[in-house]
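What follows is a group of structures, each given as C-alpha cells.
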Structure 1
Amino acid sequence: MKDGMCYYSVLCHDHGGIVEDGIIAKFSDERLWWIGGPGSAEEWLYAKSIGRNVKIESFNDRIHVASIQGPKSREILQSVTKSDLSAVPFFGLFVSEVCGAEVTISRTGYTAELGYDIYVPVAAGAAFFEALRTIVEAADGKLCGSRSLGIRRVEASILNFGQDFDWQHNPVEVGLGWMVSETKAPWCAGDILLAAKKQKPARSVIGLRFSGDEIPLIGDTVRLGDQILGKVTSAIGSPALGCPIAMSLIEGNAEPGTKLLVEAGENVLEVEVVAMPFFDPERKLSRVK
C-alpha cells in the first residue's frame, strides 16, 4: 500500500460476514484512517487492537465531511486550493488549505464520477461550508442530499452496507471476492473466505432493468416463475438510462438476459437481469485524467 493513496476494502467478522465496507486512507506506515459507514467498524477495530502495538482513535466527533462531485468538481475545487489537482490520481489522498481551513482531501466519492471528499475539522465546518457553497453555486453547481447521491450510487452499482448486504453476507456473495487475496495473509476469516472463493456462491447481487415506469420498493419480492429468489435491495428511476433499475440480493445467481418477475404491490413487473454497473461500466467518469 502506497502512502498518499486510498483503498476500498472490507472488514470481516471471524465467521466471514462483513463488519463494514469502507476506505483505508494511508498517510504513512504509522498513520491510517478507516473511513466507513453505519457498521460496527469502530468496535471491531478497538477489539482487534487489544494486545497489539497500535492506537485507535475515533474522529467521528472531530471531522465533518463535504463532498464535491461531478464533471466540474476539479475546476471548482482547484479555484480554492494551491494544490495541483490534475496531479492527484484516482483514490489519491493529500492535505491542503481550502477556503481558509487545513483539510484532508481524497479523490473518492459515492457517485462513481470525478469528485473529491473533503475532511474538515469541526471547528472550521460552518465557515468552510458557507464558503464552499458560494463557490459551487457561482459555478452553477447545486447542493445535493442523500437521495441525489443514491441515484448515482445505484447507477454505478455501488453497494450500501445495511441495505444491499450486511453482517450475514461474506465478500464473495456480494461481488467483492476480488478483495479476498490468496497471497496476503494472515487476516481475519482468511481460511473461511478463501474456501468460499473456491466454491459457487450461495447468494449473489444482480442488476434488474425495468421496461415500464413503475419503480419497485425496497423489499419487493423477486422471483423466477413461482420460485422466490430474493428481494429488491435498492431501486431508483435512472436519469442516465431513462428507466427504473434495481439491485437485488438473491439465492444462487441469474445471468444477464434472464427474465424475472418483481412483485410490486398489486402489480407483477417483468424485468431483465443486466450486467452491473448499469452505467459507465469502465468507470471512465471517475478515472478521467
Structure 2
Amino acid sequence: MAGVRDLPAMPNVVIKIMRMTSKGEATSPKELSGIIAQDPNFSARILKMANSAYYGLPRSVSTLSDAVLMLGNHSIRNIAMLAATKDTLRQKVDGYELRPGELWRHSLMCALASQLLAEQTFYHDKEVAFVGGLLHDVGKLVLGPYIHERLPSIRKRIDSEGCSFVEAERAVLGFDHAEIGGRIALHWNLPSVLVSAISLHHNPVQKECVSPLVALVYLGNLICFSITDSNAIGSFSSEINKQCMEVLHLKEKHLSTVILNLQEQMEKVPLLSVE
C-alpha cells in the first residue's frame, strides 16, 4: 500500500537503539549515547524529555551519557520512540474521527497500560511492551483516508450485523488497521516481536497460540477502552480473551490494579514534555 511508504521514515538512530537494546547483550551508556549523538536534533529532544518532571531525576542531566546512566538503556529506548513518533501520532485522522492529539493520547495510554501489565506478569522486557502499545494503532494513519470514503458502508455493516468496527473494517476493506500497522512496522525495520504485537492486537490468538507480548498489547488496548468508553466498562471482563489472561497468568484483580495505576500515570503525562 502506497500510504505505508508515505509515512515519515523511522529515524536511523531509533532503529539502531532498538537493535542495540533488543539483543539481550550488555550495552554501555557510552555506546548507546554515542549512537544517539549521531543526530544532534534528536539528541536535544531526548535530553529534554529525560529532564522532564515525569521521570523525576534527582538532578538535571546535560549529557546523553548521564541520561542513559540514570534512566537505563530501556527507558532511553522508550524516550527515543516517543520523540520519534509524537508528531506523526498527533495528526488528525478523519476516517476514524480522531481529532488532533487523540490518537497520540490513546497510543500513550496503551503504551503505559501494556507496560504496567508487563510489570504485573514479570514479563522479561516491560519496555518493549511499552513500544508495542505506543505503536499498536499506527495503521490508522495510513487507513484514515480509505476509511473516510467507506465509512457509510462500514457503519451499515455494523448496524446490520452487530459486529465491531474492526470486523466491519476488515469486511469492507479486506484488511484492518492492525494488519497495515504490521506492514508499517516492517517498513520501519522494527523487531519481529513488535510486528506481531501491532498486527495482532485485535486478533491475538493464532493457531491456538498467543504470544505474551501480543497478549500484553491486546489487553492494554482493552483496558484503555474500559477507561475512556463508559459503555465498555460494564462488559469489560466478559469480552476478554481468556487465552490472553492464561498465557500471562493474570487474574481480574491484576487488571483492576493496572487500571488504577494507569489512571495515576495518565495524570502525570503533562509532565512528560510531549504534549
Answer label among 1, 2 for the case where relative contact order in percent (Cα under 8 Å, 6 or more apart), calculated from the coordinates, equals 16: 1
P(r) over Cα pairs in 5 Å bins from 0, in percent derived as 1, 6, 12, 17, 19, 18, 14, 8, 4, 2, 1, 0 - corresponding label from 1, 2: 2
At a computed 24.9 (mean count of other Cβ atoms within 10 Å over residues 195-202), which of 1, 2: 2
Mean count of other Cβ atoms within 10 Å over residues 51-58 - highest-scoring structure of 1, 2: 2
Structure (1, 2) behind the derived value 15.6, 47 of Rg and Dmax of the Cα atoms in Å, for residues 27-106 alone: 1
Origin of the value -5000, where helix-only ellipticity at 222 nm (-39500 (n - 2.57) for each DSSP H run of 4 or more, over all residues; to 500) was derived from one of 1, 2: 1
Winner on FRET efficiency 1/(1 + (r/R0)^6) of positions 43 and 267 (r between Cβ atoms, R0 = 30 Å, to 0.05) once structures 1, 2 are ranked, highest first: 2
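None of the figures in this text is laboratory data; all of them are computed from the coordinates on show. What you are looking at is a predicted structure, and each value in this text was computed from that prediction instead of being measured. Cβ atoms are built from the backbone, for glycine too; each structure is taken alone.
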